[in-house]
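Take a look at the structures listed below.
Nothing in this text is a laboratory measurement; each read-out follows from the coordinates by a stated rule. What you see is a predicted model; the values in this text were computed from it and never measured. Cβ atoms are built from the backbone, for glycine too; each structure is taken alone.
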Structure P
Amino acid sequence: MSLAILAIILFVSIFVLVLYGYPVAFTLGGLSLIYAFCFLDPTILTLLPNRVMGVMDNSVLLAVPLFVFMGIMLEKSGLAERMLHTMSEFFGRVRGGMAVSVIIVGALLAASTGIVGATVITMGLISLPPMLKKGYPATISTGVIAASGTLGQIIPPSVVLVLLGSVLGVSVGKLFHAALIPSMLLVGGYVAYILILGLIKPNLFPRGNEEATTCDKAFFADLIGSLVLPLSLIVAVLGSILWGIASPTEAAAIGAAGAMLLTFFQGKLRWSTVKDVCRDTTHLTSMVFMILLGATTFSLVFRELGGDRFLLQLIEAGDLSEYQFLALVMVVVFVAGFFIDFIEIVFIIVPVVTPIFIGYGTDLIWLGILLGINLQTSFLSPPFGFALFYLKGVAPPEVKTVDLYRGIVPFLVIQVVLLVLVVAFPEWLGIVGSK
């Protein structure tokens, strides 16, 4: 049996074991080491320490724990509840106004936290019961919350984009810049869908609150307190990156410090809160970096077995064009998102296909945006979308699983349309260095 075939068996074996629930980091690293000892010259593993140190020396990856800290701290601050209340008052006269408010608050939380699970759960807890109480159908309520909660996959500063930048070997700042217009289009598409649905089928939404007040001093004070401060943090973090003032890592440190200040201004900054945030940040960061070290071992062994060359030969033999191979990878990533987390996809699948895309001359910034949108889509797709599971876990008993499945379909269609637009018109969407 050729070594290249063994490389493919290694890849499939890891994927199957992950599906069975084995720890990703130890499966990646452990199984790769077993294959190396059994089928390669063990001296190959002397290259591994240098690769591990290369990962540890990557200053961009320092942004991961800092962004995670920022997101969890903001989750504890209670700003989400204030923002939702303020936006609901602002759109109170519009049919579907509360759904629009949830989308906007979800986008702001995504730009502040970048953590999908936390955003979906937070939005589910604070907005689903009021929406149902006001008379919103369960399908629309759950669809809006799940879709807006996953915006953290693509809206900067996204942890997904940070990890993709590291694996693809491209600038995280350029990825953030390239994601701005697509992410705004996605939010705009969600809002437009709700507003149009409210015009076409007004009976689906409760009547707007004609007595909603949006012009008194108390309202504007609440608006400033709930929106301006988080927006200031977003501008400080993203602006410093996009304007070249700070690197992503330095901007993440600004975000972490700013999140603590916002929590302090909300009166929620206590020693117990800091301990909880630090513990959760350490847990998530340790998981990411353990997977990254396992992925480094897998990448070394897979390439030494000739797996990348074998895949390239298969593609050449199949005479696949760049776009045909892109479509194949997008389908594989989409389906994989039903079963495994985005971190595992980034560290298992993306390193395998990246050399092939480089061979095609594909723009990796463009590829990173496509992967980010695709991962977000897979988070929402029935029957195994992770966001649907998160939301179902905090939904009231009267909300059925079928409500979630039916409610998310229109938003999936909007995401697929955006994915097609990014493939077809990258220059129009401001994706830097696109083809």
Structure Q
Amino acid sequence: MSESPSTRPPPDDVRMRGFTRRSTVEEAWAWLDRQVTLLAPEHVPLRQAAGRVLAEAVASRVDVPGFARAMMDGFALRAADTLGASAYNRLALRVIGESMPGRGFAGAVGPGEAVRIMTGAPLPAGADAVLPFEQAECEAGERSPSESRCTAHRLAVLGEVGPGKHVGRLSEDVAAGTEVLPTGHRLRPQDVGLLAAIGVAEAPVVRRPRVRIVVTGNELLPAGSAPQPPRIVDSNGPMLEALVARDGGLPDHPGIVPDEPDAILDALRSEADVVLVSGGSSVGREDHAPLLLRQHGELALHGIAMRPSSPAGMGTLDGRLVFLLPGNPVSCLAAYDFFAGRAIRAVGGLPADWPYRRIRVPLARKIVSMVGRLDYQRVRLVGGRAEPLAIAGASILSSTVRADGFAIVPPDSEGLPQGAEVEVFFYGLGG
């Protein structure tokens, strides 16, 4: 049966012949960084804004607080009326009302007068300080034990307070016109709280990238299935969904795609911003994705000088970034972290660099590598040293669970000796 024009291999088809050249990681990053364009902004309700990236700086249009307020329960008064007061020199003031949170005193405090006030209540006009209840004593009436406040019309001042004492001033938190958060800031819970405090109802954020996950392989069973040798359960799909969500993207994984060119091409064409292809990225007979990308889009790079993940590739289709990730799980994870994750974070407004905590420690034993190839070495920390895991296979996903993180052997090295200092990148944001 003859092949259709959409699947006929071009003259330079590399399948079954191997790679003639592998690009360096730096070349891949350089190409990738030229393709990245920040996604358009959108406005989201404040309750949905945590974790999102601000598309523009936010400045406050109001003062916070918008009024001077009491920072302690006590009496609002004029500080000058307390000069010289002590337990042995009691000064008398007349109580003319009260100020409560959300319901201030409508009048003004004059010489020799005071207003009962609670924490957070607005400071009455004429008052410039708050005398704590502990420094006052009722001269008539009763004291309420539950609220520790005088209910009398007169009180004795037992100590001095200076102007501004126990008073929160106007705009001491945020002044109107102040930029409170910059462009590109990823909103934390306290940031959302501050936006609420200045009256923001919707936050201007970068749209989250939509990411299509295309998992190919006739040997695969859906995640959640029991393994049925010789078929295996898809682990890359759930792993990629979690990685995309971690990096701020919206994963779309419609299911396993058979190793058929037309089915793979249909899956590649989507409304997503970024497309990830897991499996079928190498140079075997059933590795259709690179050929399809070359025929219908641009296969910019195919084959990377790194271990694992050497069959990785990238390009564009219909104006969308497409990443070819190897089917072996550790290779898939490494290729995602080095390339696809970098792009997803960048188009969504996040720093392109890895979000991993990192430390520098000495090696517990040597790592053997090869000049011209970057090595992604899984390690665990033992006694303050990085212990390389003795695992050769890129299909051993459990190695990344046993490992604390990974270290990088640069391509200009034949390896690293015992005791050499390496930077360890911890799996997981919390280390």
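I have 2.8 for distance in nm of label points 7 Å out along Cα→Cβ at positions 166 and 334, calculated from one of the structures P, Q. Which structure is it? The partial results should precede the final answer.
On the way: P: 2.8; Q: 6.6.
Here the read-out was taken from P.
Given structures P, Q, which gives the highest value for relative contact order in percent (Cα under 8 Å, 6 or more apart)?
Numbers: P: 28; Q: 16.
Biggest value here belongs to P.
Starting from the value 4, 17, 19, 16, 11, 9, 10, 9, 4, 1, 0, 0: which structure in P, Q was P(r) over Cα pairs in 10 Å bins from 0, in percent calculated from?
Numbers: P: 4, 21, 30, 26, 13, 5, 1, 0; Q: 4, 17, 19, 16, 11, 9, 10, 9, 4, 1, 0, 0.
The structure behind it is Q.
Check the numbers for Rg/Rh (Cα atoms, Kirkwood Rh), for residues 238-397 alone across P, Q and tell me which is largest.
Details: P: 1.05; Q: 0.99.
Structure P comes out on top.
The value -4000 for helix-only ellipticity at 222 nm (-39500 (n - 2.57) for each DSSP H run of 4 or more, over all residues; to 500) was derived from one model only; which of P, Q is it?
Working: P: -24500; Q: -4000.
It traces back to Q.
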